[in-house]
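Structures follow.
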Structure P
Amino acid sequence: MKVITTIKEMQTEIKQQKSEGKSIGFVPTMGYLHEGHLTLIKQARQENDIVVLSIFVNPLQFGPTEDFSTYPRDFERDRALAECEHVDYIFYPTVNEMYPTEPSVKVIVQARTDVLCGKSRPGHFDGVATVVSKLFHIVMPTRAYFGKKDAQQVAVIEGLVSDLNFPLDVVAVEIVREEDGLAKSSRNVNLLPEEREQAVVLYKSLQEAKKAIDQGEQNPHSLIILMKEMITSNSSGVVDYAEIYSYPQLKPLEKLEGRIIIALAVKFTKVRLIDNLILDIE
């Protein structure tokens, strides 16, 4: 495994690999790897000749109240985990390498950002789309891997790739869950013991919504009420949002049809958890 810190060297290495006809699997991250990231790496390893992992805490996607400087970082731990998963390259640039000057061009995301988590983080997905665009040009992947847990981010990236004609495939990987159904997250350790027991209600409420759909319910508003009541009755968590949209367009629905997303965010004492379910309605 090779650690690369400059854009020029990364591009040189990738051009050499592609000249030999090798496929490139790319997993972009901000580091502090957890099992969700490792699942993306494993799938990239299975489906490509070369795997590139990027570790870059991107300042453009942090809001004014979000502290870029305190975002968790542990490169040596990340390096060891990547090596265990047989990553070929870690791209580990500095902020100055990625943004040597104030960017004269930034990507502005026009759709899919005014709902769910994007509603309370204006400008966040502009920062995501800008850095991902840069990374795609640097790594030139055949396939890029993202987790479905952040389904809104996947929707934004799919729109970016389609609209700007990036020659790559976006691979959305299923949510990794604990045995009781709770979506795995590095944030789960911040749950109090009783909150950890209660937190499974997010997944259970999504399953109840799916069950209601299977039984013929087509009204999104009825499903939202069902989920909110279930979470409120079975946990101390406060529902931040429970919403249903078309996917990946993230448009409101009066009636369930086509591909939809059912998404939740719930605030506990020290942590906010998200979860979702993507379904195809016939």
Structure Q
Amino acid sequence: MRLFNRFLAHFLAFCALTLVAACGGDPAPSPAAKDGPALWQVQRGDMKGWLFGTIHVLPKGVAWETPTIRAAMAKADRLVLEAADLQDEEKTLALFESMGHSPGLPPLEARVPDKEKAALDKAISDGGTSTQILSGYESWAAAMLLSAATQQGLGVSQDDGVEPVLIAAFTKAGKPIGGLETIERQFGAFDTLPQAAQSRLLVQTVHEAKDMKGLYDRILKAWSTGDMEAIAREDQIGEQPDPVVEEAVLVARNRDWVKAIEPMKGAPFIAVGAGHLTGRENLIDLLRARGFAVTRVQ
């Protein structure tokens, strides 16, 4: 399973804030939704809401707001994002800089095996960044920045992503907006990784940079048509993920999110990255294990 497939949404969202730049090259295709992105109804006790899998950054013109999604948004009494404060760019950048920097770090090339140094140099060169800049960051943060640098040719933007549209709609309707966690928790999942795991994450990012456009285009097509099986199949391609990273960044957070969802009442519209809805201990399976009825409605 490609590690980057599972973390793609997180890297894209975080790095789009950190390396703000106009995207060059040919933009990613903008498929019109057939049945539309996957949407589930979630129900238990006094809670009857929705669970929507998102992509945090998109090219312009992706038609994802289907009548079913709009109807769910209209019926919902609030919006629940992964982290509501992620939209605060000033706070997010400040936290990334404070958590991602550490004094006395070794040069970036010293943090990867000798056999990976050439690939690292190429990824850095292709991304238009520099070893000197990245060496000032911990390996997890350098991986994010390197990923962002290589994404500049995708023609995608957080401004065109799902979350800004949802936030604007719920704000206009006067409905509250909350989060399942904080941005500190999201960055902390990476920041607390052991150094060896961070180094492996950096190497994986270098590997995935080779075909990032192809990977993004495939995931975008699968997401926009609600093809969760295709997204799951992407997870089975390539290298196995580092279990320490997978546990910290995906599985542990999914478990925490279930705890946050359990006491909810009313009709929340819960929107999280689609990568949390497939794979081991995904959010849907965990909710069902806690007695929630989770029914695909689109």
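Determine which structure produced the value 16 for relative contact order in percent (Cα under 8 Å, 6 or more apart), calculated from the coordinates; the candidates are P, Q.
On the way: P: 16; Q: 39.
Computing relative contact order in percent (Cα under 8 Å, 6 or more apart) on every structure in P, Q gives 16 only for P.
For Kirkwood radius over Cα pairs in Å, the highest value in the series P, Q is held by structure P. For the structures shown (P, Q), FRET efficiency 1/(1 + (r/R0)^6) of positions 79 and 127 (r between Cβ atoms, R0 = 30 Å, to 0.05) is largest in P. With respect to FRET efficiency 1/(1 + (r/R0)^6) of positions 95 and 111 (r between Cβ atoms, R0 = 25 Å, to 0.05), the largest value across structures P, Q is given by Q.
Out of P, Q, which has the highest value for distance in nm of label points 7 Å out along Cα→Cβ at positions 247 and 263? Intermediate values should be presented prior to the final figure.
Numbers: P: 1.0; Q: 2.8.
That would be structure Q.
When helix-only ellipticity at 222 nm (-39500 (n - 2.57) for each DSSP H run of 4 or more, over all residues; to 500) is computed for each of P, Q, the one that comes out at -14000 is Q.
Values in this text are rule-based calculations from the coordinates and carry no lab data. Computed from a predicted model, the values in this text were never measured in an experiment. Cβ atoms are built from the backbone, for glycine too; each structure is taken alone.
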